[in-house]
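Chemist: What follows are several structures.
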Structure P
Amino acid sequence: MPKRILEGVVVSDKGDKTVVVKVERTFLHPLLKKTVRRSKKYHAHDEANAYKVGELARIIECAPRSKLKTWEVLPKGGAQQA
C-alpha cells in the first residue's frame, strides 16, 4: 500500500529533529452542501532540522519513531527517501 503524503505549514520547530505541521483539508458538508475547512496537526521527524516556522512542508507516513511521531518530512530538494 502506498504511503500517504500530506502538505501543510510548519507551526512549531521547537523540538529537536521534530516539527509540527498543520494540514488543512476541505470537504462538502453532507447536509448543508457548504464547503467546510478542517485542520489537524501532525508531529513529523526532521532529521536535518531544516524546516522553520511558516514554511511549507510535505510529510510522508513512516514507522513510529516515538509516541507522537509517525510522519517524516520530505527533503527540501523534493527527492523521496527510500
Structure Q
Amino acid sequence: MKKAILTMEPFTCPSCIKKIEGTLLKVDGVKQAKVLFNAGKVRIEFDSSITSVDALTDVVTRLGYPVLSTKTSKDVVAETA
C-alpha cells in the first residue's frame, strides 16, 4: 500500500469532507481516504498496482477541488512522524 497527501485550499464546509472521502473510497484500490478539514489536506492509502496518485488527484479535481500539491509514501511517513 502507498500513502499520499493531497494539499488543497482550506475547506469551507463539512459537506466537502463527505463528498471527497465518499468519492475516493469508491475508487478501486483506495483503502482509506481522510480529509483533514482545517489543514486543507486529504490523506489517502491506496494500492498503487490498481490506481495512481495522478488518477486520485484527477478524481478530486473533477469534484471541483483543485489540488495544489501532492506527496507520496516516503514524504508522507516523514510528515506524520
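Values in this text are rule-based calculations from the coordinates and carry no lab data. Just so it is clear, the structure is predicted and the values come from calculations on it, not from any experiment. Cβ atoms are built from the backbone, for glycine too; each structure is taken alone.
Chemist: Could you tell me which structure in P, Q was used to calculate Kirkwood radius over Cα pairs in Å as 13.5? Write out the running numbers ahead of the final one.
Modeler: On the way: P: 13.5; Q: 12.4.
Considering all the candidates, the number was obtained from P.
Chemist: Where is relative contact order in percent (Cα under 8 Å, 6 or more apart) largest, in which of P, Q?
Modeler: If we compare relative contact order in percent (Cα under 8 Å, 6 or more apart) over P, Q, the biggest value is for Q.
Chemist: Consider the structures P, Q: one of them gives 1.8 for distance in nm of label points 7 Å out along Cα→Cβ at positions 14 and 54 as calculated from the coordinates. Say which. Don't skip to the end; give the middle numbers.
Modeler: Details: P: 1.8; Q: 3.8.
Value 1.8 for distance in nm of label points 7 Å out along Cα→Cβ at positions 14 and 54 corresponds to P out of P, Q.
Chemist: A follow-up question, please. Quick check on the output: 0 is helix-only ellipticity at 222 nm (-39500 (n - 2.57) for each DSSP H run of 4 or more, over all residues; to 500), derived from one of P, Q. Which one produced it?
Modeler: Computing helix-only ellipticity at 222 nm (-39500 (n - 2.57) for each DSSP H run of 4 or more, over all residues; to 500) on every structure in P, Q gives 0 only for P.
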